[in-house]
Structures are given as C-alpha cells and as structure tokens.
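Structures are listed in the sections that come next.
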Structure I
C-alpha cells in the first residue's frame, strides 16, 4: 500500500470514528467502535483490539473489545509486545514478532505487530491498542503516527454528554 493510500484510509477512518463517538461517554463502547472501524479500514490488519488495564490487578492487561481470532485473556506488564508498551508507555513497532524476545503468540499466524498505549483525559494508562498482521514488516512510523492521533482524539479528551432528544 502506498503512503498516500495509507494516509487516505487512516484519514477516512479517523473521520468516521470521530463522527460515531461524538457524545458517547462509555469507554468500552468507544473501544469497540475504534477496533471495528480500524479493522475494516486497513487491509493488512489481521487482529485489532484493546487490552485494558485491570482495575483489580493494575500491573496486568485484560482483553477488551477486539476484532479477529481469539486473543490472549491476560498479559502482565513487561511481557510480550503489549506488556512492553504498557510498561514503557511507548508505542512498539515490531517488524517480525518471532524475533521479539518474550513474544506471546496468541495466534501463531501473526508476523508483525504495533501496540500503542492509550491514555485517558488525565493522562492515566487505561489500555493498549494492539494490531497484528499476517505479513512481516506491515507497520511503520506512519501507522504509529495515525494510531496515536486517533487514540488520543478518542480517549484523551473528555467525552461529551449525549445530546438531548428534542
């Protein structure tokens, strides 16, 4: 996919996500919407979803809304690509997951991965957004930039109250 086509697909997805999320305060509904719309927008996305910070075990991620094959149910901070993103607070781009130390193979067909930390309006880590691809080297800084912007717009600003019916 050319950089221009990738930009166009992300821009359209960002616009659609913003329109659907307008007025929706529930974070799980927001996560489900983001995972769904992004999974449909980019053809190289194989598994797309969230691992939420567990309120009972704040050093552990628990599966959240996703699109794709069965995901891992729980991931400790620091373990695998998702755990590395949660522990470091930094986006992880992995060209070949089989070369990543401690990679957790929820689905052995995944070959590359990007994981972006998700923060709420107060800057607290609430989740990580994980995308896997069947091809090596699917993700780059362009993906990271778009995903960071989309996730910040979707979760780092207070959700407005639903509009009154009138």
Structure II
C-alpha cells in the first residue's frame, strides 16, 4: 500500500509488515520517538523485547520511497478484539498524518483478521495522548496497572489508560 506523506506531498510512503531484518533500524527509531518519556529508565525497546513482540503480534512500518523508516505500530490479535501499541513516528515526521495512517492500517489489518473492536493503552504520565486517540475515534474504557521492565523515575505514580474503538 502506498500513501502520500503530508509533510512532502511529492514523497510517497508505503506501509508493510516488518520482518526480523528490519529490527536493527526499528529499535533506534522507536526509542527516538519515545524519548519524550523521560520518566522511564532505560530504552523503550531493545532487540529482545522487539523480537518477542514480533513473535506474538505484527509490526507494521512505513518507509519513504528511498527506504527511510518513518513510523511503526504494533498490533496483536486477542480473540475478537485487537490490540494496538507502541505507535512510533520519527520525530521529524510527527504531526504529518503518518501516525493516523499507521493506526488506520493496523485497524484495517485487525478488521481483516475478524476483530470487532480494538484496544489501546496509554500511560497516565502522557496526558497529551488520550485526546489524540479520541480524534481517531477511540474512547476511554478503563484503566489497568502499569507493568514494564524498567522502573519509573523518582517514584512517580503511573497507570495505563485503556481506549477502545469498534471496528
């Protein structure tokens, strides 16, 4: 599939399933995209965690015509529901519409697998994210504890906000 990047209308990008060979370039892009999460210790992902995620779900990536990595998103089938997570957009491409297109592509993939709804979790320490996902058609449906391999700095409290959308 090919889309036009809004930041440069002459520069098309394509979205495809990531493979193991993509991991070495995905890891730094994902970590760079999540570098705003200064409340976490350690990187957002690494080879071991990304490999494990790709075994249990799928990672879509967007790249421009020259093969430059622009964004990625994780999706996982959970029965009749899907899960989206780790939406990462290269900081130079943020606010270009690629994030929305990545979410749409992941939703389309999950819909094709028979999912009736999709869930996303965002961290409570990222209050800017729920409004973004509300614009994508999601609504808050609950909370759950935050469980992550790296501790939160300075003893800050954090939980996950669950957002859901019917497909």
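Could you figure out which one of I, II the value 15.4 for mean count of other Cβ atoms within 10 Å over residues 68-75 was computed from? Going label by label, the one that fits is I. Which structure, out of I, II, was helix-only ellipticity at 222 nm (-39500 (n - 2.57) for each DSSP H run of 4 or more, over all residues; to 500) derived from, given a value of -11500? Only structure I yields this read-out. When log10 I(q)/I(0) by the Debye sum over Cα atoms at q = 0.14, 0.23 Å⁻¹, for residues 60-131 alone is calculated, the result is -0.39, -1.06; to which of the structures I, II does this value belong? The value was obtained from structure I. When distance in nm of label points 7 Å out along Cα→Cβ at positions 12 and 36 is computed for each of I, II, the one that comes out at 1.8 is I.
We did not get these values from a lab; they are worked out from the coordinates using the rules stated. Just so you know, these numbers come straight off a predicted model, no measurement behind them. Cβ atoms are built from the backbone, for glycine too; each structure is taken alone.
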